[in-house]
Structure 1
Amino acid sequence: MKVAGFSIIRNAVKFDYPVVEAITSILPICDAFYISVGQSDDGTKALIQSINSPKLVIIDTIWDDALREGGKVLAVETNKVFDAIPAEYDWCFYIQSDEVVHERYLPVIKEAMQRYRENSDVQGLLFRYTHFYGHYSYVGGGRNWYRNEIRVIRNDKTIRSYKDAQGFRTTDNQKLKVKPVDAFIYHYGWVKSPKFLQAKEQHFHKMWHDDEWMKKNIPEIEEFDYSNINILHLFKETHPEVMQKRIEAARWTFKYDERKIKRSLKDRVLFWIEQRTGWRVGENKNYTIT
């Protein structure tokens, strides 16, 4: 069995993406890692090269900044790097630049890939998610956080990155048939200093919306306002080893007061149902469990 990791990145230094940690977290179970580096002005390529692994394959690419509707450019770039992976690889492990896998899950993931390698009905593996918010001690607990997504897919080029590259579908827009794997993806996209996060938000939304929408919806402020918070829970487990230096270097202040959260009656009822039954009413599932 051969496994290729893959990802995309642009301006990682400017927006403080933990892309090095993302790549190195899954590198031990990958035979190669293909990383597409978009045009950057902040030393992103040098940052990727600092990983200094013979498994690393860097692909230089130019992002089409005109593809602003729905984050389409992210899917286009993801497909570019996926298409560059040779046929010799059985599975392709996609990880985004703000996602990290805890080392405890690597044997579980590898075993699942081996188990389903010969089962052609299984097109991908479905992971659970932990979304950190504000600081490394808090995780999102509300209904606005997606709970599962596909991150391992077969090396089948009829599989395509879907919409804004959050998941995958087939070329004829069919959901992938997947098997759940008992492993989490740790999502750190909302854990940055307020200054870095505001800069990222202003840049990121440009890949979804036009200038008029940006003026109306994204405030021109120096630091991100963390006060618009939904339900958070304390994180009581360990972080991946590759994240330890970042966590130790975190110096910003983040305060969470559950008493200040305002929720509608509908939200409270739906949250109560989910907490007691595990069923998330109206949940969007971009996959079919086989």
Structure 2
Amino acid sequence: MFDGFETALVDVGETTIFIRRKGSGQPLLLLHGFPQTHVMWHRAAPMLAADFTVICADLRGYGASGKPPSTHDHAPYAKGVMARDMIRMMEKQGFPRFSVAGHDRGARVGYRLALDHPDRVERLALLDIIPTSEAFRRADVRFALAFWPWSLLAQPEPLPERLIHADPAAVVDDALRQWGSDQASFPPEVRAAYIDALRDPDAVHAICEEYRAAATIDCARDSEDRRAGHRISCPTLVLWSSGSALDTWYEAVGGPLGIWRQWATEVTGRPIAGGHFFAEQNAEQTVGELRAFFMPSPRAGGEMDEAPT
């Protein structure tokens, strides 16, 4: 699925981050969501590698990346910590400054990267999310029923861990069925990769800790940033699934664009056909939007931006 990509396990101090890398252009970091791994980019990454240095990473706790022990307050799995992993990993790849496209949980790491490290993020694409604190603040019965991981996986251990361990295939299949729109978009080898990743007890615990951190530390950090007036300063692209909850639930406040324009200074975006996993289900259109947004713009005199070395 990733022909020609190099693989590496990068030591970032507190853990290790598994990556796949290909290309020679501007650096572009691709981050995944739940219940996926970097494999979610199996269609988009090869196309993007024609124009960018593409680095697909497994978040800490997911896939082949490290699963460091957590603490009672879930701090090792806060998005700020996960963002720091990516800063260190990208530095070791030779990129102190880079662009980011994140889907789902990876998008939450992405916007935390942009808020905490504005000097590191050139451009930011956020796929199918609104900010964590906004999601919790606006949650209703529709949210509770449609997005069960938010409440279930944030419950105290060991209940969610034991439920996932009992049948990881059911977890993956339910997510692909509920939030997808075309099961043919998930070949057997992709589905198997997601299920296998959830067979690891350490991974399941880490993922639950990440959701617990979202409901506590991450939500509090978002609220602090709003009170302090902190905003994402880099150009930000927001893409979301056409006809989905994000597309219809928040129309009174201008939809996802209206919400993100309270958080970032320069926001553009649009809905994309396909379900929540549109990077897999509609890779061509997704790549088209990402390529247009991330392509380096000509400088005065016709010179192009160059990738940092």
Structure 3
Amino acid sequence: MAANDTGPVGNQNGLVLVGLGLGTVEGMTLAAIEAAATADHRRYEAYTALWSEAQLLRLEDKIGPIERVMRPQVEQPDELLALAATSRVALLVVGDPLQATTHVDLQLRAAEVGVPCEVVHGLSITTLVTGAIGLSNYKFGRQTTLTYPYGGWVATSPLEVIVANWSQGLHTLALLDLDPTGLGTGNQQPMRPADAAKAMHMMRDKLEEHLQGESALDEENSWLNHMVEAQGRYLAEPFEAWPVVLCADMGTPDQRVVATTLGALGQEKGGRLNCLVFPARTGEVEESALARWR
């Protein structure tokens, strides 16, 4: 089977990328459970998203022992692919395994060395959260990830994505970082609502400084002009009033949705894993749906 094919679980040697879904054994597909249980080796990718320890123990009871792997073992997968060349290896990934380019790259590397690679898809936060909170999936733009500030530095690209979507009337899904070091080697600390609010505040301040220092607009670059103007309009709104929807532990029994503002976001406790949605222009049905969470 080609490295980019998907299909039924087989018994030959190779790598199987298994989507675990969003946080519970009950949320896994039957195909995912079968693929994990019938593999010779099970590796749990533990840096892009995390299950709770209790759920991992329940999964081990069901499918057998699981070994954790971190970013270096997946991004430099020589050992993983060597094992898959002579046995069947299931790489367990929270959500859907192909939502991250890291795992697409792993598919391509497997193809390069002739290791069969199958995919068993799982439910992803990117497909669940839009409908769960009541916003139209058709009105979402590019998603982004809020990263932890490092020292006094913070990337402004997530806020720029939010502004670009907002300027087109599109909502934004913002995933939250879970690794303060950025190395993907362990000691994950999922970002809390207060961390996210602080990062947003730092991004806003940095972007505002940049805009204040902008030279005259380039008449030949209409898109850049549009973005600068959009950023100015968005940043002109009081920070505390920016609407945001906190989505905690989605797809689990502890799921919680809160429609709030950035000014009040830091007061929310959140859950084990959180993400944010930044609404743009909302229609009548969308506004009624969001009102449920206020």
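All of the numbers you see were taken from the coordinates with simple rules; none came from a lab. Keep in mind the model is a prediction, meaning the values are calculated, not measured. Cβ atoms are built from the backbone, for glycine too; each structure is taken alone.
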Distance in nm of label points 7 Å out along Cα→Cβ at positions 167 and 231 computed as 2.2: which structure among 1, 2, 3?
1
Cα Rg over 2.2 N^0.38 Å, for residues 39-134 alone - highest-scoring structure of 1, 2, 3
1
